[in-house]
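Following this line, the structures themselves.
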Structure I
Amino acid sequence: MSELLQHPSPPSTRLIRRSALVPVLALGLVVGTTACQAPQTTAEAPQGEEVMSAPIGDQTIVEGGDLVMALSAEPDRLDPTTSSSLYTRYVMQTICQKLYDINENGEIIPQLATDLPEVSEDGLTVSIPVRDDAVFADGTPFNAEAVAQTIDRGLNLEGSSRKSELGPIESITAVDATTVEVTYSEPFAPLTAALADRAGMILSPAALAANGEAFGDSPVCVGPFKFVERVPQTSITVERDPLYYDAENVHLDTITYRIITDSNIRAANLRSGDVQVADTISTQDVGELMNEDGIGILQVGSLGYQGITVNVGNTDGVGAPPGVIDTPIGTDPTIRQALSMSIDREALVESVFGGYNETACSPISPASPFSTDASEACPEYDPEAAMALLEEAGVEMPYKIQMQVSNNPDTIRFAQALQAAVTEGGFEIEILPVEYSTLLDVQDRGDYEILQLGWSGRVDPHGNMYNFLSTGGGANYSGYSNPEVDQLLTDASQSNEIAERSELYGQAVTQVQEDNPIIYLYRVRSLTGYSTDIAGVETFADGVVHLSNVAFVEAG
């Protein structure tokens, strides 16, 4: 399996370290129906088996070239502190490295850090060693002070989506040029996992000083590539950064991310050679593409979920104190329970996705080491009982709801199947398709009744739950607030024992399934198409397509 980055590993870099965080952060994880098998690295795998990469191996690299990737939706602003889009992570993966990353086994590994953190016996002081050979794309030296400034921005920038991911930090100090010290008021186990995501993408201090809140219009980080331009609703272009510390292992001249929202058009562009990589291949197209010469398919299970978010208190925007919603479904958990009970998840997913995706009933994947019977339990499918609950709630039937969804063929197809499925439970769903970027704004503002969106998933359950379900969380789009859930999630974040954390997360899931601010439906199988005249493309369980070390290769 080729690595994301072919950077040198100094003697202090290793995957296991005697630290209070290791029991929850240095875990091997293979996601999908073949979780007990080694992931395959060829495109000839049957449906459902993990294919995470198309390795370069002994193929002859053709240096240079311009690669085009088709994106199924437009990224939001290219600012790691405020971003909430998976598609932004695709772009940032090439231009904005993190302190840590995950590998094909779900293990957290150093990237801009040189080792996993050292943690004091009381769990309150975390020391992070960082590289001494990196430079930002604008020539500014990378050092511990830049790391401290980025983490501080995640905590304090108005509108930050990272604050609740970073935990109860009291102070951040650059001890010296290569050491950052983070002090906590209470232990916080998920820190390293958070720093393997957007919170750990380190931003150029010079660019922050020059651009402030407009940083995302022209982002500057450390990475194999650097930002060139963005044409709204059309494309984003990055080019090779000669200042990158491992530039000799970067092979492409440029990457252009072209926005192509229609899955049929993405597939057609892949066939024609106009694009070399395409994300989110439709389950309706993947069978034919797998049988075509010159095209390979990566297929990887997900740590995330797709679901229905119900507005139960988002009256003043995400992160604001919850308000009072004036819709029956927003105020009465009985109606939300009835909606959940009206959905035959297994039949729905099988009929729409033909076995490629999997049902989901909680934010914790069954492949996670934190999975328990409680987190895997599914609400009963019982449309007759659902109708009885609606009668008990005293609402007119069929109970009508407006559901906003992303305006792409696969999502609308699923929404239509869901619309038909819940009629037996006494519901009538009106589907309102909107552009993906608009849908992100809608969920931020709370300008919706229910909406269908998902989350790409993180290796630590904290990243799939706390931000979305804790009172005032940076991604709590539903406006949900339950003190019991807040306490369970906080307690879980302060423990270093997998069994204890798993039990607490299971209790939280049980309560969330009673309240249903999010009704979990299914987990996607990330299907990424690529042309076989390139190699080095990877997709892991967090859903991000990795292009940093991709190269054109000579035909075999």
Structure II
Amino acid sequence: MLKRLITAGMGAGVALVMLTGCVPVQPMQDPPNRPDTTSVSLDGKRIKEGGDLKMALSSEPDKLDPTTSSSLYTRYVMQTMCQKLYDIDAQGEIVPQLATALPKSEAGGKRVTIPVRTDAKFADGTAFNGEAVKTTLERGINLKSSKRKSELGPITKITASSDAVVIDFEKPYAPFTAALADRAGMIMSPKALADQGEDFSNNPVCVGPFKFVERIPQTSIKVERDPLYYDAQNVHLDSVTYQIMTDANIRAANIRSQDVQVADTISPQDIDALQKEGIGTLQVGSLGYQGVTVNIGNQDGVGQPAEQIDSPMAKDVRVRRAFAKAIDRPALTNAVFNGWYEPACSFMPAKSPFSSPAAQQCVEHDPEGAKKLLKEAGVSLPMKIEIKVSNAQDTLRYAQALQAQIKDAGFDLKVTPMEYTALLDAQDKGDFDLIYLGWSGRIDPNDNSAKFFQTGAGNNYAGVSDGKLDELFDRAASLVDDKQRSVTYGQIVERLNEVLPTVYLYRQRNLTAYTNEVSGIDVYADGVVHLSNAAFVEDDA
């Protein structure tokens, strides 16, 4: 029986129409068994010192500011010049970078001490120390436009010395270390922040093997070797130039001609042919996902109080559930991506240590059931709705296949392609009904979920405010036992399958191509291509 409920905790009058009882779900199929290849090593190679490595970047990065950026492609560029307190390795383990050891926890997890390097300098010559870390973390908490605030947790106080920083929390916050292995942990020069303020992105200054040189919008970003870097002897390139090439065919052509030496996000349409031609490829399963977000309450921009959007999809969860039921994920994913990607139904990768059967459940494919739900919701068929998507070929190919597939379930889907940075802007502003975008993923499930769905979170593009979700996210973040966290994330997925602010579609493999003239390249499960220790090498043929 259907029953209308007003969800507890909805902000600014936003109401969700809920279904009582269990949501029909089906288990996802096992992902394809493809071995990961994460690195092309320098071991045994004769290094040619110097040179400018050119990398084809599949989308334009947004602002080069760790506090405010939200693009994966910004992370590609920033990792060469803005090191973090922590990083992840090929096994997905957190390892120190600007910190010298993993955090020491005290007071039942409410106080964390992080020792930091004393041998590092920022690219502007000023000293890296605990005070600089404090400045960056406080900017992440206090800057109005910050995307990092929800990632950093319930911090009450930060104190610093030259070689350490101490963070006090209102309550234990388990995802904190993982957050510092991403943009929240990229430490910026206090002098540059004071001089530039919110214009920091125009000339970012951090600690890293390379430093910023110039940006030509929609064309390229160049970084050059920083002689002040503490490990400069292991930096082999003079510079790296990231060339923006949004067309997958152009990226493939440029890697074939060796006009670029590295190219990210190779299309599944091209990868088999490139491998046969002797082009090197790195591949690793993703921690992230691609999905469709529904604008439920993002009327005034992300981070603002939720206000109910006046559309059937936003107001009635039966319509969102009908949309989810209309999609045959395995059929679409295999047909569009030649079996290289895997269908996904939640933010939780199956291989995550926090996964569980509950976290892998999926709204069942049932087009007739979808049409029935639309009729029950009083929607005139076919239901017309617009989806905004990236203008990348693979994305358009999937969107058009989706458009055709869900027609039989009663949907008339209009596909509107946009340039990537314009799409991100529309997402921030809430200028969409449906938006098809992805998330590259993080090792802690909190950063793949809470920041998108907790009330007021920095990436809550759907504008959802749900009291039960908020409670579950708070509980998961405060638990120190991984098994208990796993159970709670399973409950979160179950709740998301009831509320449906995002309909998950598939999980990519991170496919990166490289020529045989370069080595020292790494690609890990967070999707970032690492070039810090890359080098041109002698051809032994």
Structure III
Amino acid sequence: MTGSVLLRKFIVAAAALLCACRSDAQPQPPVAPGAPKLLIVISVDQFSAELWDEYRPQFTGGFARLAAGTVFRNGYQSHAGTETCPGHSTITTGDRPTLTGIAINTWYDFSIPRADKAVYCAEDESVPGSSSSGYTVSAKHLKVPTLGELMKARWPASRNVAVAGKDRAAVMMGGHNPDQRWYFRGSQGFVTDLQGVAAPASLARTNTAVAAEIAQAQPGLDPPPFCAAKSKTYVLGGTPDSLPGPPRTVGAGRFERAAGDATAFTNSPEYDAAVLAIAASLTGEMKLGRGPAPDLLSIGLSATDYVGHRYGTQGQEMCLQLLSLDRDLGDFFNVLDRSGIDYAVSLTADHGGFDIPERAKTKLPDAANVDVALDSSKLGKAIGQALGLSGPVLRGEWAGDIWVDGSLAPADRKRVIDEALRRYRAHPQVEAVFTKDEIARTPLPTTSPDKWSLIERVRASYDPQRSGDLWVVLKKDVAPYPSTPALASTHGTPWDYDRRVPILFWRPNMAGPPRDEPIETVDIMPTLAAMIGLPLAQQSVDGRCLPVPGVACPAGVAGTERGKR
């Protein structure tokens, strides 16, 4: 069954709900003339601008509809730490990670009273018994409000709803105290962390349908000629020092799935279909877009990221995923059209991605996986032995934020940092290494995001309490993960293949020529705020209102210049 057929099956019950208007008694402040009643913000995880450019001629469904609106093909997640949590934190806040506080998916806090010093971006580590892998979901680490929060403060009748495959996507887009927040949790289906919030009836019905679908075997998708032309197998075998696992073949998959395999479900187009079905169901049951105030629905579509990690970005698998998502988005929009809701859509991504080096080498001769010797635990052990220090003196991964163990004395910390700098800078795969002090002294960039230096990109990711003691930049086309069957490819670097993403705006009669100028994902929030007449204090966010047809940008709000805060 294709994802599109699955979505249609799930959505039958939801469509019947999209009818009656919502009644709210209290008067609301006015909105902008002609403002939409429902804003829909969609993030397609790991959907790079390179993929948008490549697949745009193939789209005939939802992506094609959005392409008829206003398309900025050179959007940027402008910061260096191009991971899921930081990227999602920029989309509805209008702020870069240096202000949102979400510098990375997982950081280290050596002051917390638990053995596990790693902290997940969307957890509440103060909950007894919590760990960075077994956590209580929370938005406590997000330091700034989201668009939905500001809408509710302005219009008490406004609804703020977030639905996603990943908890961190739903948390960072929905923010603090949304009306509903749902994300997928394996055998539990879609769950929420919100206390005292009743589960909508449609949610239970869709969860039942998803569980029934997972229980059935999936025979695989029939690739159209465009996708079949991308079918070429590559063997991921790993090395003795990398993560374990038998060799695995990628490049020609069709998403065959055994009955009951929930992991394969999340690594396939079916996953996004389920998320969109939940979004449609909640729109109907909560009557979003039918009240006296505008509502916000944030949707985090995670399957593209899982497909990219498991199979890479350029094979038959990614082709099937994107064409299926195109159909699913088209079906989702068609349901909303039949309801008569006046809605507007913005779509972007939390980051891009780099293909598997085995395939990328055909066009990029320097493409490679990171040397396993750069694993912070291995390098830290070697540094500890050389300096006569015990324990894992470094924490982190292969690149990006690297922490020095907080239990070390100040003099030993300096020795470790000096030795780590020497060893990183001597490695042929390392482009640059910046210390925390160097990053903190760097002014925030004010130029176009495509012109930023490497340290300026790192500066936009910097949080003084949460960032590492070092930031390691690998050379371009070096994937920050070793060759392993478990993970085919990844992201997380300051290079533009991880930073550049599409930014799309659509509502009826919003057509405009494609735009090539570089913009940022932080520009989405002030643009949508202007669309509905939500006032923002001057220079209160990093982003700026964009020149989108039908949007009157207030003078000075968010500034036409960058870096004035």
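A value of 1.26 was computed for Cα Rg over 2.2 N^0.38 Å, for residues 114-177 alone; which of I, II, III is the source structure? Let's see the in-between values first.
Details: I: 1.22; II: 1.17; III: 1.26.
For Cα Rg over 2.2 N^0.38 Å, for residues 114-177 alone, the value 1.26 is produced by structure III.
For which of the structures I, II, III does the calculation of distance in nm of label points 7 Å out along Cα→Cβ at positions 330 and 442 return 4.3? List each step's numbers first, then the result.
Numbers: I: 1.4; II: 3.3; III: 4.3.
Only structure III yields this read-out.
Read-outs throughout are calculated quantities, based only on the coordinates presented, and are distinct from any laboratory measurement. All of these numbers come straight from a predicted model, not from anything done at the bench. Cβ atoms are built from the backbone, for glycine too; each structure is taken alone.
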